[in-house]
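Asker: In what follows, structures are represented as structure tokens.
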Structure I
Amino acid sequence: MRFLLFLGAAMVLALGFTATRVLDHNRGFSFLLGALQLGGGLAISGLFSLRWKWHGLLAGGAVALLGFARGLGNLPSLLRYLGGDRSEDLRPLLESTVTAVCLMVLVVIVRALFEERRRKLLESAE
């Protein structure tokens, strides 16, 4: 679990630094700023999970939910890009990749929380 938070943070940060090379100056650095905020939040959540496992995982899930919800707003531009409109550079592809990373982190954390809940219920029933 903790590894997934750090891996997600590294992937988001790597996409942010990639955006500075493949996009124009203003768009690249605005994408990098968002990637630093989102990736930094995931990394900080990973650091919290080293000491307090469930608190860090809950924080990582909340950050991933925010990143995924923000990425859903970029879905129309991705559909236009896949439809042939290449006026927005590679930004829709980079944004959808960040959205997919956030969704992956969110799903794994929610599954872990449900498994822990089930484990506690079975433990209390015995």
Structure II
Amino acid sequence: MKWFIQHAMRALYPRTEGLPGIEDTDLAGFLDRYRRESTTLMWLGLWLGTLVFIWTPVLTVYLPLPSFLLPGRLLDRHAHRVNDSRIYLIRQAVFLVKLAAGLCWGGDPEVRARFALAPYPEDPGTWRRS
């Protein structure tokens, strides 16, 4: 399942000329921490949002294929269009993926440096899920 989440996040936060993409961060490590430190409901939302992203190209690019089989240009088009879906539940499900991906991408030291922000300090590890 982690591969599918990474696929959706890479499509939603691609590398550009001026900014690194989420594939340039420690995405696998972030997802391991996210799973450990988040609630079951948060992880379920991420998982369901990923499934929505994977199975909605039929609505966005009009191909009955999962997103991981789309060529690059169509995957990019799907990533843009799914965010503008007229179906609220689809938009919100994918937003859960974007939210978690934004935590990973925005916390990366290289990304923060591109915005002239200092890197976050080391996590003290004091927060524990109850």
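Every read-out reported here was derived from the displayed coordinates using simple, explicitly stated rules and does not represent laboratory data. Note that the structure is predicted; figures quoted are calculated from it, not measured. Cβ atoms are built from the backbone, for glycine too; each structure is taken alone.
Asker: Could you figure out which one of I, II the value 25, 32, 23, 17, 4 for P(r) over Cα pairs in 10 Å bins from 0, in percent, for residues 42-97 alone was computed from?
Answerer: This figure was derived from I.
Asker: Among I, II, considering only FRET efficiency 1/(1 + (r/R0)^6) of positions 26 and 114 (r between Cβ atoms, R0 = 41 Å, to 0.05), which has the greatest calculated value?
Answerer: If we compare FRET efficiency 1/(1 + (r/R0)^6) of positions 26 and 114 (r between Cβ atoms, R0 = 41 Å, to 0.05) over I, II, the biggest value is for II.
Asker: Next question, about the same structure. Identify the structure, out of I, II, from whose coordinates helix-only ellipticity at 222 nm (-39500 (n - 2.57) for each DSSP H run of 4 or more, over all residues; to 500) was calculated to give -31000.
Answerer: Checking each candidate, the match is I.
Asker: While we're here: Consider the structures I, II: one of them gives 0.95 for FRET efficiency 1/(1 + (r/R0)^6) of positions 34 and 58 (r between Cβ atoms, R0 = 35 Å, to 0.05) as calculated from the coordinates. Say which.
Answerer: Considering all the candidates, the number was obtained from I.
Asker: Say we calculate volume of the Cα convex hull per residue in Å³ for every structure; which of I, II gives the highest result?
Answerer: With respect to volume of the Cα convex hull per residue in Å³, the highest-scoring structure among I, II is II.
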